[in-house]
Structure P
Amino acid sequence: MVMKHYPAEFKADAVALYRSRPGATIAQIAEDLGVNRETLRSWVRADDQRRGVVAEPAGPRAAGSVQDENAALRRRVRELEEERDILRKAARYFAGETRW
């Protein structure tokens with residue numbers, strides 16, 4: 001598969017086009033521009049991170065982003081619970097090793 005390199009201006013214009021059409025999907029815009037939809041999705045995510053945006057505004061696309069955010073938060077909770085459990089086990093181990 002050939003990796004295409006797009007100019008930064010084209011990427012910015014593609015993201016702006018996506019944002020200017022609230023009813024359009026990434027797949028529709030990507031097809032219109034002749035780019036892979038995952039490529040456009042990554043440009044939109046990179047722009048969101050650059051702008052510090054957590055979730056998209058309310059509208060047809062908001063439901064998916066809320067579900068994605070919830071899934072990410074659930075993953076993070078699981079990670080933190082695992083880290084907490086590891087620290088508890090370590091604390092018990094080191095408390096048992098201490099001989100005062």
Structure Q
Amino acid sequence: MDWVILIASGVLEAVWATALGASKNFRRPWPTALFVVALVLSMAGLAFAMTTIPVGTAYAVWVGIGAVLTVAYAMIFGGERASVVKVLLLVGIIGCVIGLKIVGEA
């Protein structure tokens with residue numbers, strides 16, 4: 001269950017990062033509200049997951065998921081240019097996150 005919460009928290013990291021950009025320096029109320037809610041839930045989930053998952057592993061997985069989803073969202077919806085190299089690097093991050101999960105259980 002802790003891994004599910006950690007993954008959900010990583011997804012929420014991508015939500016708050018994207019909402020932060022959309023808030024235009026906290027001048028737009030709805031993206032700002034989404035940023036605050038997603039940030040609190042993401043941090044709470046990360047903190048909960050860290051009670052059973054080692055801190056370094058949990059943080060790396062959380063950041064990795066958030067980073068990959070944030071960049072993927074930006075590439076899909078036009079904020080960032082996609083390239084084969086970027087996609088391969090994102091796949092590498094995903095591979096590292098999976099590797100941390102596997103090694104953590106060994």
Structure R
Amino acid sequence: MRETSRTDDGRWIVVDGRRWRAEDPSLPADAATRLRSHLGRARSAVRSAASDADTQRARDRVQLAKEGLGERGEAWWELTEPERAARAADRLERLDELAPPRP
């Protein structure tokens with residue numbers, strides 16, 4: 001069983017002693033849900049990629065989703081809330097173009 005905790009400042013989660021940047025808590029629930037959906041589909045695409053080019057495209061999608069969630073790129077706590085919202089919206093728009101949501 002994995003041991004998971006969060007740092008007191010809320011910026012990091014700790015899983016089995018390893019620190020990971022936490023998701024931006026200011027994201028609207030619908031945006032965070034959509035970004036997580038894109039992240040899961042992109043991770044699946046990485047696993048099932050048939051070529052190096054497919055793998056790179058899928059990894060690029062993972063990167064975009066993680067940036068939108070605030071887990072990569074400029075730290076979410078160093079941005080204003082409007083900047084964070086704009087980053088999430090931009091990444092969602094780009095992801096929707098690369099991998100349109102399923103109906």
* Structure fact -> One of P, Q, R was used to calculate helix-only ellipticity at 222 nm (-39500 (n - 2.57) for each DSSP H run of 4 or more, over all residues; to 500), yielding -18500; that structure is R
* Structure fact -> Matching 31 (relative contact order in percent (Cα under 8 Å, 6 or more apart), computed) against labels P, Q, R points to structure Q
* Which entry (P, Q, R) yields the derived value -0.79, -0.98, -1.11 for log10 I(q)/I(0) by the Debye sum over Cα atoms at q = 0.20, 0.25, 0.31 Å⁻¹, for residues 18-73 alone -> Q
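Laboratory data are not the source of any read-out in this text; all were calculated from the coordinates shown. Predicted, not measured: the structure shown is a model, and the values here were computed from it.
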